[in-house]
Structure 1
Amino acid sequence: MPYTVKIMPSGHQMEVDDDETVLEAALRQGIALPYGCRNGGCGSCMGTLVEGEVDYGPMRPRALSEADEAEGKALFCQAYPISDLVIEVPEIGAAKDIVIKTLPARVVELKRLNHDVMEMRLKLPASERLQFLAGQYIDILLKDGRRRSFSLANPPHRDETLELHIRHVPGGFFTTQVFESMKPKALVRIEGPLGSFFLREDSDRPILMMAGGTGFAPFQAMFEHVFAENLDRPIHLFWGARRPEDLYHDAKVRRWCEEHANFSYTAVLSEAEEDVDWKGERGWVHESLLRAYPDLGAYDVYMAGPPAMIEAAKKAFAEHGLAPDRLFFDSFEYADDSQ
């Protein structure tokens with residue numbers, strides 16, 4: 001039997017079928033709840049279980065700690081209701097009218113950006129257009145039912161092709177195909193747009209953005225959108241990588257700094273040898289951000305990249321005055337691509 005879920009503070013109600021999670025039911029009914037990875041790893045969909053009970057199966061999701069659960073928190077991408085529910089979670093107005101589609105796409109370009117990052121461009125059928133917000137992602141649907149998630153690196157106004165930045169996972173099933181055997185004109189199926197990582201344009205706060213590796217991709221889309229719309233909020237990007245060659249669009253970002261007075265950039269290397277000719281920051285990227293901005297109370301902060309970076313930064317940023325509702329993140333939870 002379906003269960004009724006009431007969402008606070010909006011007061012919206014929805015029905016959740018026996019075989020679907022709270023998030024799945026919300027997406028099916030056009031209710032825009034926050035989410036990211038959809039596999040319980042990133043914590044973007046966390047909210048409060050005010051009334052009722054949910055089931056997660058044999059294991060608690062990775063991003064839900066015992067302490068979280070004891071405080072009444074829940075991960076709605078993994079939570080199956082076993083009673084009627086009242087939940088507290090913010091709805092996202094900007095995403096509510098965007099339709100998630102499953103579409104065929106053709107690979108029109110594969111271009112190496114460095115030793116382990118490929119730019120893939122996809123072309124949709126002439127009769128189709130994907131409406132999305134800068135920063136959202138798509139899933140590539142594999143023939144065996146698996147899926148691989150990649151952020152859209154192009155802004156909505158530049159949608160002749162969809163641009164993805166794909167890092168090669170050694171031994172990975174899909175990414176090895178991309179780097180070794182896939183050719184232009186290949187056909188793929190995609191689903192999207194997905195996720196609640198996008199620029200909140202209803203705020204006038206200055207913005208700090210932190211990327212790790214290919215976490216730069218959604219920020220590229222956001223920056224191009226900001227520049228096209230002539231938004232004048234100050235933005236400072238911190239991009240963390242291991243070595244200089246991993247900053248695969250460093251020259252482009254430095255050019256943006258010259259062209260846009262409200263845009264700043266700090267590159268941070270974590271593993272560069274001491275004899276490397278590097279005059280920029282070294283160490284962990286979130287620590288570099290905090291050295292520059294020790295009090296985060298007045299900022300909106302966006303971050304995208306590896307889960308370890310996200311988790312370390314969430315804790316540190318909270319200790320430096322960042323309110324939870326001013327932090328937006330996309331944790332790049334890589335699937336086990338070898339299977």
Structure 2
Amino acid sequence: MAQRLIQLSIRDIERDELVAYCEPARIVAASSDPWDEGLKRVHMVVDTAKSEAVMDRLEQLFGTREEFQLTLLPLEATLPRSPEPEPEPATGKNKASQRISREELYQEVSSGLKVRSTFVTMVLLSSVVAAIGLYRDDTAILIGAMVIAPLLSPNIALSLAATLGDAELAWNAIQTNALGVMLSLLVAVTFGFLLAISPELPAIAHRSEVDAGDLLLALCSGAAGALAFTTGLPSTLIGVMVAVALMPPLVAFGMLLGAGHAAASMGPLLLLATNVICLNIAAVATFVAKGIRPRTWWEAERAKLAIRRAGLAWGALLIALVAILWFLRGGLF
């Protein structure tokens with residue numbers, strides 16, 4: 001069982017009192033601050049499944065105190081070894097036991113939204129590689145482009161923002177996504193302008209039509225991306241699935257547009273829009289199913305409203321796109 005170390009700074013509290021407040025946690029050290037009389041620094045070990053409940057309890061009790069500070073760290077190992085708890089069924093009451101804490105998830109997702117030179121460089125490189133792969137109809141090159149494309153965090157962040165009702169996170173996610181899309185389009189349009197890009201190129205033609213398989217792929221990508229974050233699993237390989245749904249149609253759209261095939265470019269654009277919608281629907285549903293919700297009741301009410309609005313918006317867009325596909329092609333299947 002994975003564990004976490006909680007470091008707490010608190011004033012004027014006894015050890016027994018703190019133990020009663022944080023029953024699932026095991027206090028391993030408690031020392032007084034030599035530079036601040038009365039301030040104590042407490043270190044406690046807690047199972048990952050219980051860390052969110054302990055953090056929420058501590059913030060509820062002491063969050064208004066000026067000296068309150070809480071830090072959560074992953075633990076590689078502890079001695080003596082903690083006994084393995086009995087497995088619990090996945091019910092509504094213990095969904096949080098199947099995932100990392102809400103704060104860890106938020107930090108992990110939001111850290112991927114910081115626009116640095118590395119992000120810009122990776123977007124540009126992945127776009128160039130994807131354009132070459134589409135032009136040559138080389139699957140191996142396309143896979144390489146999707147491995148390095150940094151598209152997972154911005155898209156999962158948008159879904160998490162809807163789940164938590166966090167407008168600031170949503171705005172940051174939209175900005176990062178928009179930057180990535182614009183950079184990719186710039187590269188793709190340049191390739192389309194310089195090369196003799198034809199809509200009949202096999203790799204591009206395959207991404208000019210939308211069918212039920214594409215919808216299923218995008219839904220699976222969104223669910224897998226959300227699960228990777230909530231369970232604390234490495235998200236690099238899962239990010240490839242998200243890139244599969246986003247990067248090739250985005251670059252194909254830009255290449256056709258740059259080559260002057262405006263009408264033909266609508267196919268990849270439609271595929272891209274469908275994938276974005278399905279990915280977000282699946283990710284929001286996965287976060288809700290895993291019990292991700294704000295700590296306080298008023299934030300939870302705001303989050304419920306945000307989820308309903310996001311669900312209605314994404315659902316309406318999906319229905320509109322399916323209707324367009326149905327009328328254009330005489331059926332989805």
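Could you tell me which structure in 1, 2 was used to calculate distance in nm of label points 7 Å out along Cα→Cβ at positions 31 and 279 as 5.5? Corresponding structure: 1. If volume of the Cα convex hull per residue in Å³, for residues 159-230 alone is computed to be 135, which of 1, 2 is the source? Going through each structure in turn, the value belongs to 1.
If you rank structures 1, 2 by Kirkwood radius over Cα pairs in Å, for residues 63-238 alone, which sits at the top with the largest value?
2
FRET efficiency 1/(1 + (r/R0)^6) of positions 103 and 199 (r between Cβ atoms, R0 = 25 Å, to 0.05) was computed and gave 0.55; which structure, 1, 2, did it come from? That value comes from structure 1. Comparing distance in nm of label points 7 Å out along Cα→Cβ at positions 207 and 247 across structures 1, 2, the highest figure is found for 1. One of 1, 2 was used to compute distance in nm of label points 7 Å out along Cα→Cβ at positions 47 and 255, and the result was 4.3. Which label is that? Checking each candidate, the match is 1. Suppose you compute helix-only ellipticity at 222 nm (-39500 (n - 2.57) for each DSSP H run of 4 or more, over all residues; to 500) for every structure in 1, 2: which one lands on -21000? This figure was derived from 2. Each of the structures 1, 2 was assessed by distance in nm of label points 7 Å out along Cα→Cβ at positions 15 and 271; the largest value belongs to 2.
Values in this text are rule-based calculations from the coordinates and carry no lab data. Please read all numbers here as calculations on a predicted model, not as lab measurements. Cβ atoms are built from the backbone, for glycine too; each structure is taken alone.
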